[in-house]
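Coordinate-derived values only; no laboratory data. The shown structure was predicted, so the numbers you read here are calculated from the model rather than taken from an experiment.
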Structure 1
Amino acid sequence: MGTTDRGIRTVIALVIAVLFFTNVISGTLGIVLAVVAGIFLLTSVVSFCPLYAIFGIKTCKVSAA
C-alpha cells in the first residue's frame, strides 16, 4: 500500500471518528461507519489491504533495480 493511500485512509478514518464521537452520525449508520473507519485505520497502520491483494491492486511504487 502506497503512502498516499495510507494517508487518505487515515484522514477518512479520523473524520468518521470525529463525526461519530460528536454524534453528527449515529445509529446504525454511525456504527457501520465507525467499523469502516477502524478497518481503514488498521489497514493503513499495517500497510496491507486484503481486498487489494484479492483484486491485484498495487498502490505502492516499485523501484526498478
Structure 2
Amino acid sequence: MINKTLFFLYFFLFTSSAHAYLDPGTGSIILQAIVGAFAAFLSTLYIFWEKVKIFFRKVFKKNNKK
C-alpha cells in the first residue's frame, strides 16, 4: 500500500511540462465520446429493464383459464 502511494506521489509531483497542443477538434471528439457513452449506457439500461419487466410478467401472470 505504501509503495503505491509513494509511486503516485512521485508520479504527480515530479512531472515535467508537456508543451502539448490540443486543436479545437479535440474538444469535439471528447464531447462526442461522452455523449456516445451516455447513449450506450441508456440503451443498455433500457434493454435490461425490458427483460426484467418481461420476466416479472411471466412470473406473476394471472391464470384466467378456469
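Here are a few things to note about the model shown:
- Ranked by volume of the Cα convex hull per residue in Å³, structures 1, 2 are topped by 2, which has the highest value.
- Identity of the structure behind -22500 (criterion: helix-only ellipticity at 222 nm (-39500 (n - 2.57) for each DSSP H run of 4 or more, over all residues; to 500), calculated), options 1, 2: 1
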